Structure 1
Amino acid sequence: MSLARDERAALVESMRSSGPDVSTMCEGWTARDLAVHLILRERRPDAMIGMFVPLLAGHTRSVEREYRGMQWSRLLELVGNGPPWYSPFRLLDSVLNLAEMFVHHEDLLRGGADRDGPFLPRKLSPQLQKALERPLTVVARATLRSSPVRVTLGSVDGRELLTVGRGDAVTVTGTAGELLLWAFGRAPVDVKITGPAAAVAALAGAERSV
């Protein structure tokens with residue numbers, strides 16, 4: 001199995017243990033909402049288009065209602081099976097799905113945690129941490145493109161993974177997994193942010209989204 005498939009299997013198992021109604025780090029989303037999102041992303045591109053094209057939003061809501069009405073066990077089966085044979089997500093599973101499965105797994109695991117409190121992440125394998133570095137640089141370039149300060153992402157072993165933006169320098173240090181979650185604007189995350197107080201405050205107040 002690939003790392004993306006391993007993480008998908010772990011996500012499904014966590015969903016099975018948690019049940020459909022627990023909260024997630026995605027504001028307003030339960031585990032059921034998360035499952036429906038993953039299914040639409042991989043199986044119903046016609047419905048996903050409605051998220052970006054207002055004229056098709058009604059179709060998207062209709063498809064979402066259809067899936068939300070399914071038995072929880074059926075939703076887990078669909079998530080676990082992954083993209084169907086005709087989906088580009090199947091051919092590019094290891095490239096397109098690793099970060100998606102990891103981030104949404106953490107969305108579920110951290111759903112009840114205090115956003116502003118300390119958090120002890122689950123231990124990831126060195127292989128998974130290394131594999132997450134590539135999507136981290138892609139995501140961070142997008143989410144930090146309008147950063148009010150110059151941000152350097154640094155690994156816990158002292159490597160510089162990415163520098164983006166202009167202005168006063170701020171360093172965000174953590175594992176690849178925690179940095180990826182931070183770049184997506186998730187909280188809580190286990191990272192250390194250092195730099196001039198005003199620059200750190202400016203970064204904290206800036207939006208991070210794709």
Structure 2
Amino acid sequence: MTDGQQPLALVVLISGRGSNLKAILDAIRSGELPAVVRAVISTRSDAPGLAYAREAHIDTLALDGADYPDKNDYDRALQGLIDSFQPDLVVLAGFMRILTPAFVQHYRGRLINIHPSLLPELRGLRTHERAIESGATEHGASVHFVTEELDGGPVIVQARVPVREGDDPQQLAQRVLEQEHRLYVLAIRWLAEGRARWDGHQLLFDGKPLTQPRQMNTE
């Protein structure tokens with residue numbers, strides 16, 4: 001975003017505790033992030049993270065997958081809810097569903113996710129356990145645009161954390177999560193400022209092709 005432009009309009013999708021949502025809201029409140037959250041949509045009406053949105057007087061909605069046995073019907077309903085808020089960017093923040101290709105294509109270039117690994121390594125679930133089991137010395141998180149390929153879209157920025165001797169998955173997960181909060185805010189700010197963008201074919205940063213993810217300073 002440049003001077004004179006409106007804040008980037010976000011719709012945030014969650015399923016659980018919403019800690020990344022809270023980090024985004026805190027950054028907006030402090031003036032660090034030039035954005036506005038127009039709505040928070042959850043897969044669960046009892047998701048703890050919805051409380052953060054309600055405290056900030058943001059519209060909250062829940063769409064239960066049990067009411068939509070067909071995944072395509074669910075995603076069409078979800079798309080209708082999202083589009084009613086006219087967001088510039090849809091932010092997946094612990095949204096525990098695999099989205100259909102039609103949904104992903106509709107938001108191509110406007111849909112981002114944060115994943116707890118250094119993509120393309122450790123796509124999918126149980127990343128902290130798998131990092132320890134593999135003997136990795138480094139782990140982290142990645143913010144990427146979403147494509148039809150699971151955790152396969154172009155990565156904007158990553159945060160790296162060491163895997164320490166004696167780490168268990170919970171300890172490693174907590175250390176990664178602390179960096180996720182900073183990482184997601186940074187990536188969204190770059191998008192709001194126009195520094196990072198993806199036209200559906202090429203990822204650009206400051207107008208130049210980004211061939212390797214940017215790395216956030218975690219110190």
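Each value in this text was obtained by applying a stated rule to the coordinates, not by laboratory testing. The structure presented is a predicted model; accordingly, all values stated were derived computationally and were not measured. Cβ atoms are built from the backbone, for glycine too; each structure is taken alone.
Here are the numbers for this structure:
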quantity: Structure from which 2.5 was derived, distance in nm of label points 7 Å out along Cα→Cβ at positions 144 and 192, options 1, 2; calculated: 2
quantity: Computed -9500 for helix-only ellipticity at 222 nm (-39500 (n - 2.57) for each DSSP H run of 4 or more, over all residues; to 500) - originating structure among 1, 2; calculated: 2
quantity: Per mean count of other Cβ atoms within 10 Å over residues 8-15, the highest-valued of structures 1, 2; calculated: 2
quantity: Computed 51, 40, 34 for Cα extents along the principal axes in Å - originating structure among 1, 2; calculated: 1
quantity: Ranking 1, 2 by Cα Rg over 2.2 N^0.38 Å, for residues 32-79 alone, the structure that comes out highest; calculated: 2
